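Some structures are shown below for you to check.
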Structure I
Amino acid sequence: MPSITGLNIFRAIAVIMMIIAHSIRIQSNFTALMRAPHTASLWDQCLLFFIHIEPIISAQFLFISGFSLTLSLFKQSSNLSSAHKRRWLLALPTKLFLLYGISVLFFVGDNGLQFPDLFVSSGILSIIAVSMAISGILLTGPKPIFSLTVATIVTLLLAYYLEQSKTSIIGLNAGAGGAIPLLCMTFIGAIIGIIFQRHGTRGLFISAAIGCFVGILTMIQSYPWIFTVKSQFQLFPGDPVSSVIHSFQYALGLGDVTPTKVRVQFWNHSSIFALRVTGTLTLVLALLVVIFTRYNNRWTQVLNTIGQHALLIYVLHLLLLGVLEISGVKPTTGWQTTLLVISLVMIGFGVILIRNKSGSFRRKLFDSFDPGTQ
């Protein structure tokens, strides 16, 4: 099955939205804006909107990952042999270990050595890696829709239990990367991918209608969209770079560095969150697939290219934002943050063009940062 422009554009939109959410966080007056949003300018309020919908953006990433994973399995044929499934499944670990490794590296750069968070709750990329590994195994089983549905139900029930018991477990619903219930968004995306593979856009719209109906039903009760969970972190002295160095010294038993133990709050998706957003995400995907099957121009091609290499742009923008934060060069107003977002996207697009025009060795090097599943 060939690459789908609408899906790539959906992925491009997701990564640009995440870049906006991350960029506004380094704006010098971000904390003040969050404490008193009524004092924010219209421009700042537009940017803060992406902070408020960040849970949907991260869920969108997982949903797209599951959908893309299904398409990669059925890329060549809808009738798959056991040998083809086995080869496909065995090709996944390298890509997923890369995702997980990048997630761990960024966590260390941001928080230093924090155990066990470093390995079990490092961020969104690690959740994508784990969810894709589980989805890949279930997709190659005899009844993928049934097994993925069971996995979704079990995940949601576990999330509900953790919420009702007010239990916070690092690696599940607590820490910088709460995997429960976010894992199920990849399972759902994989199910929608199977339906699309079998029934085309008609299947997407029917799935969207059912999903939106279920989502409306969940709105009847005022159940929270997200929950606040607490995790224990070790706070090391010094600036961002020094604190990371001190965390290594402490882990190796060097020097007399003594961290301060603090309770850090994170938000995590609620068990009902997936039911509320699945229909909308499926509808948006269906519309984009239909619209961009026929509609094509220069901007479409740019977004399509960004979507195809979204991971590379995601990694690059985090690196550049980290450099700005360490150097102290930060935007001070909303329009400066907007220019920063545009610059980050353009730099990423430029790197993609360099990649496409580079020689064999360079392309392989760049490809290692873009383990796309399509």
Structure II
Amino acid sequence: MNTKTIRVLAVATLAVAFAVPRPALAQDPDALWRAGAQAAQSGNSQGCVDNLRAALQAGGEAYEMWGWLHLTLGMCLAQRNQRDEAISELQLAKDLVQEDSEHFRVNNTLAQVYISRGAAGDYDRAIAAENEAGQFAGDAAMRGLHSKTLGQAYYFKEDWSSAVRHLGDAAGVRGTDVDVAQKLGRAHFESGNTTQAKDWFEKTLSLDRNNTAAITNLGRLALDQQDYAAAVNFLGRAVQADPQNMQVRNMLGRAFLGQRDYDNAISQLSQVVQARPSDGNAHYNLGQAHQAAGNDAQAISAYQDALQHLSAGSPARAGALYDIGFVYEKVGNYEDALAALEDAAAINADSKTTDAIERVKERIRREKSGS
């Protein structure tokens, strides 16, 4: 091997050595935990994990019994979304930490990891851990974080009244926290407190004018209140921010339908059913848009697609059966109209449907008698 080749290989080996991250001073546990702590402070979660794990391996039993080290390692693992490993480290830390502030941090972090993992039972585990954290919340900042984390657990559990209570407490301390404001608005919305919901969504936008969740929820609120112009405004902004969100696009189509802008309603809802062909409600909405626009054949086709996917016995299915029956009657297809209306009545025999059945039966009698 010539001298030039040896020199190139040496340089390449040195470059690889610098390129591959590894814990510093692998045999010195004191240097390792200090490097891990520094990495945690600087936001280098991988460096934190590598160095603290190496410190545990190099330090032996004394380091295994160090609660702070397991706590910090658990927090860094959580930042890397290595949730199961984070939970394991944090559970170890619970039995080892000594200070009240450490007890708060380990339980609060554990609660947040359970919330982010979101498996069966995790929200209840998060609530239990956060209630334990609350016993060690020694100042206003800790109490605000405690209320926020507890509120988030109830929020994702969809216990809206509890979410309102705890997120409301958090908002009193964390007045500029966008996430708290937005989630508090949604919890009020789901609880039926529409005035408070609107106030908190508007508060969210005062903190972050491009907050898509708040914009979308203001659109939902306007749609529910049949303020179609406002719904189109907010939901249009939400679709611009997230064009692939078909749930929001579906609501925008309904808002255009309410505004009697049938062309735009059909355009939006057609995109939804193309992206989500098994979405019975979207097909139903598209059928209503075509029906309102006078497109009878397209309305019947959309309702037929809807009926393939709407649940048996559901109110939406009853509505689709009534509507397709109405269009069948309009185009003179009375036998199909009667069958659809009778199926609708089997789900919900309201006066509108039973009256329509009698009307169609009379049309059939007249048609058969030639009168």
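Work out which structure the value 30.4, 110 belongs to, where Rg and Dmax of the Cα atoms in Å was derived from one of I, II. Among I, II, the structure yielding 30.4, 110 for Rg and Dmax of the Cα atoms in Å is II. Identify the structure, out of I, II, from whose coordinates relative contact order in percent (Cα under 8 Å, 6 or more apart) was calculated to give 27. Structure I accounts for this read-out. Source structure of the calculated read-out (distance in nm of label points 7 Å out along Cα→Cβ at positions 268 and 300, 4.3) within I, II: I.
Among candidates I, II, the computation of P(r) over Cα pairs in 10 Å bins from 0, in percent, for residues 52-155 alone that gave 13, 40, 32, 12, 2 used structure I.
The greatest value of mean count of other Cβ atoms within 10 Å over residues 28-35 among structures I, II is that of II. Could you tell me which structure in I, II was used to calculate FRET efficiency 1/(1 + (r/R0)^6) of positions 204 and 220 (r between Cβ atoms, R0 = 25 Å, to 0.05) as 0.95? Value 0.95 for FRET efficiency 1/(1 + (r/R0)^6) of positions 204 and 220 (r between Cβ atoms, R0 = 25 Å, to 0.05) corresponds to II out of I, II. Using the calculated result -25500 for helix-only ellipticity at 222 nm (-39500 (n - 2.57) for each DSSP H run of 4 or more, over all residues; to 500), pick out the matching structure from I, II. This figure was derived from II.
Taking mean projected area of the Cα convex hull in nm², for residues 116-235 alone as the criterion, the top-ranked structure out of I, II is I, with the highest value. Upon calculation of mean count of other Cβ atoms within 10 Å over residues 164-171 from the atomic coordinates, which of the structures I, II produces 21.9? Source structure: II.
Read-outs throughout are calculated quantities, based only on the coordinates presented, and are distinct from any laboratory measurement. Computed from a prediction, not measured in an experiment: that's the story for all the values here. Cβ atoms are built from the backbone, for glycine too; each structure is taken alone.
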